[in-house]
Structure I
Amino acid sequence: MGDSAFYPNPAIVNLGGHVVWKNNDDFIHSIVGDAEEGICAFKSEAINQGMTFKKVFSKPVTCNYYCGIHGRTMRGKIVVR
């Protein structure tokens, strides 16, 4: 995370791999999976500057997510293959 955006976007992950979000921004952020249930339904605590959040993906899927603090204008995508 930096400049109130997610990089890379989309993030491409191999099956069984993980994504680590690191807050390189001046603002607190959080990660919210854009799904009601399933592997794309995840949520982090507030991620302060320099801190990280990790999510492992065990199934092929495409997940959209957003910053829970700044809303759906700060969005990202993960493609697990």
Structure II
Amino acid sequence: MRAILWGALRHVGMKDSWIWIAQALAFWLGHLGTLLHASFSFWLLILVGGLVFGWLAWRSHSIAPGMLAHGIANGLSQFIG
């Protein structure tokens, strides 16, 4: 979804820096079901994760690094939580 959103927003003339923020908000909203039952710190963590994963995709021009980072984050959360 991130790549499709990024391409569509770029196509309509949005600057990459704004797209980066928009995709992070979309990532955050995509986790809304989880967020409804979570603490505020988790809400913040998901938003920061969206920014980090989006930055990785933006800089690498590939969604693979962000996907890998997301998988690592999910794996670590299983050990921590």
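Comparing relative contact order in percent (Cα under 8 Å, 6 or more apart) across structures I, II, the highest value is found for I. Check the numbers for volume of the Cα convex hull per residue in Å³ across I, II and tell me which is largest. Once volume of the Cα convex hull per residue in Å³ is worked out for each structure, II has the highest. The value 15.0 for mean count of other Cβ atoms within 10 Å over residues 30-37 was derived from one model only; which of I, II is it? Only one of I, II returns 15.0 for mean count of other Cβ atoms within 10 Å over residues 30-37, namely I.
Taking -1.21 as the value of log10 I(q)/I(0) by the Debye sum over Cα atoms at q = 0.27 Å⁻¹, for residues 6-45 alone derived from one of the structures shown (I, II), identify that structure. Value -1.21 for log10 I(q)/I(0) by the Debye sum over Cα atoms at q = 0.27 Å⁻¹, for residues 6-45 alone corresponds to I out of I, II.
Tell me which of I, II gives -26500 when you compute helix-only ellipticity at 222 nm (-39500 (n - 2.57) for each DSSP H run of 4 or more, over all residues; to 500). This value belongs to structure II.
Each value in this text was obtained by applying a stated rule to the coordinates, not by laboratory testing. Predicted model, so just to flag it, every value in this text is computed and none were measured. Cβ atoms are built from the backbone, for glycine too; each structure is taken alone.
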